[in-house]
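J.: Scrolling down, you'll hit the structures one after another.
Computed from the coordinates by the stated procedures, all read-outs in this text should not be read as laboratory data. Since this is a predicted model, take the numbers as computed values, not measurements. Cβ atoms are built from the backbone, for glycine too; each structure is taken alone.
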Structure I
Amino acid sequence: MGEYFRDNGMHALIIYDDLSKQAVAYRQMSLLLRRPPGREAFPGDVFYLHSRLLERAAKRSDQTGAGSLTALPVIETQAGDVSAYIPTNVISITDGQICLETELFYRGIRPAINVGLSVSRVGSAAQLKAMKQVCGSLKLELAQYREVAAFAQFGSDLDAATQALLNRGARLTEILKQPQYTPLTIEKKL
C-alpha cells in the first residue's frame, strides 16, 4: 500500500514492528524446512530478506512522480545488545538508528534516547544551521555525562572537572526532557 502512494507522487510512512520477531519466525520456518542454519541458527539469506524489504523505501525523482516511502524498522534487542546478529544487520542497511533504553524511561527521561548509541549517516546534512551549532557538542557532552555518571556511583571523591561535567549533564538532561504528546517548534528546541 505504501508503494502505491510512493509511485503516485504521494508520501507514505511504514513502520515495521518488529523485524527481530520476524527474523525469529523466519528462522523457525527455515529450520522446519531443513534449510542450513548460519550464525545464531538464522538462515544465510536473512540479511537479504531484510535488505530487500527495507530498500523498497525510497524517494522518487521528479521524473518518476516525486513520491516517497519512509521505512522505520523496529528492532527489539536482548538486554540492549545492539551487536547481536539481527540488530547489526538492520543497522548496516539503514541510514541510522535511534536507540531507546528502558532504564532512561523509568528514570523519567523522555524521549528515552541513548545518545551514545544513536547515530545518523545523514546527520547534520539534514539539520538547520542553527541546530548544527547547538547540537555539535551537545551529543558528545551527554554521552560523556552518561559514561561518567555510571562510574561516579561507585566513588565519592570526584575532582572539580568531573563534578562540573556531572552537574552540567544533569542540567542538560533535565532541559531536554519532553512531555508526552507535546511536539516542540524549532525555536523552542534551539
Structure II
Amino acid sequence: MHVFPGGRLDPADLVAGAALPDPGRIFARDARRASSDEVEYRALVACALRELVEESGVSVPLADLHLADHWITPEVEGRRFDTRFFVAPMPEEQQAVLTGTEAQSVCWIRPAHALDEHEAGRMPLLRPTSRVLEYLGQFSDSLAVIAAVQERPILPMLPRRIVADDGSVVWAMVNGRTGDLIEGDVEPPRFWELTGAR
C-alpha cells in the first residue's frame, strides 16, 4: 500500500502545536476549515511537520504547510481514521529518503505518475489517497496547488454505506460531521480497501 507520510497524533504534538507561532492568526481560521478546534488543529499541524521529517527526512517551514483535504474512514470498518491531508512545496535543497521502519521505500513523484501506476496495478492506493492525487493532478506546479487549496472548501469526506428500502446497497459520500450528502452513488470501497488484503 502506498500512502502519504503521516501518522496519528502523539501527546507531544499537543505541546508542540501550542508552541507554534501564529502571527497572522491562521490557526483559528484553518481550524474551522479542518472541522477542528484550534488546539487540535495546532496539534495536527505539529504532527504533520513531525511525521514528514520522521518518514521522509523532509523538513518544511510552517508557513509552507497548507490544509488540502479531510477524509474519515467508513463506519463499516473496524479501525477508523479521521485524517487531514496537507500540501507543501518540496524544498529544492532537500531530498526524500527512507528514515525509519514504517515504510519499505519512499518516493516523491508527480500525481499523474502515481495514478498511472495505480491504474496499472503497481501502486495500490486507498481511495482518499487517489482522490487527493486526482485533485493535485489538476495543477501545473506546487504554487498553483497551494493557491487553490487556500480557497478550496474542505469538507470531512465520509464514504457511507446506505441500505435502500428494497434492501439494495449503495454508497454515498457524506459530510462526516453533518451527514449532508456531498456525492451520491459512489463506487463502494474495494475489498482490499476494507481488509488490507489483495
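J.: To which of I, II does the computed value 167 (volume of the Cα convex hull per residue in Å³) belong?
T.: This value belongs to structure I.
J.: I have 14.4 for mean count of other Cβ atoms within 10 Å over residues 52-59, calculated from one of the structures I, II. Which structure is it? Show your work: numbers first, answer last.
T.: Values: I: 14.4; II: 17.4.
Matching structure: I.
J.: Going by distance in nm of label points 7 Å out along Cα→Cβ at positions 28 and 108, which of structures I, II comes out largest?
T.: Between I, II, the highest calculated value is found for I.
J.: Which structure, out of I, II, was semi-axes √(5λ) of the Cα gyration tensor in Å, for residues 36-123 alone calculated from, if the result is 22, 21, 14? Could you put the intermediate results ahead of the total?
T.: Values: I: 26, 22, 9; II: 22, 21, 14.
This figure was derived from II.
J.: Could I ask something else about it? For FRET efficiency 1/(1 + (r/R0)^6) of positions 76 and 92 (r between Cβ atoms, R0 = 30 Å, to 0.05), which of the structures I, II scores highest?
T.: When FRET efficiency 1/(1 + (r/R0)^6) of positions 76 and 92 (r between Cβ atoms, R0 = 30 Å, to 0.05) is computed for each of I, II, structure I gives the biggest number.
J.: If helix-only ellipticity at 222 nm (-39500 (n - 2.57) for each DSSP H run of 4 or more, over all residues; to 500) is computed to be -10000, which of I, II is the source?
T.: II
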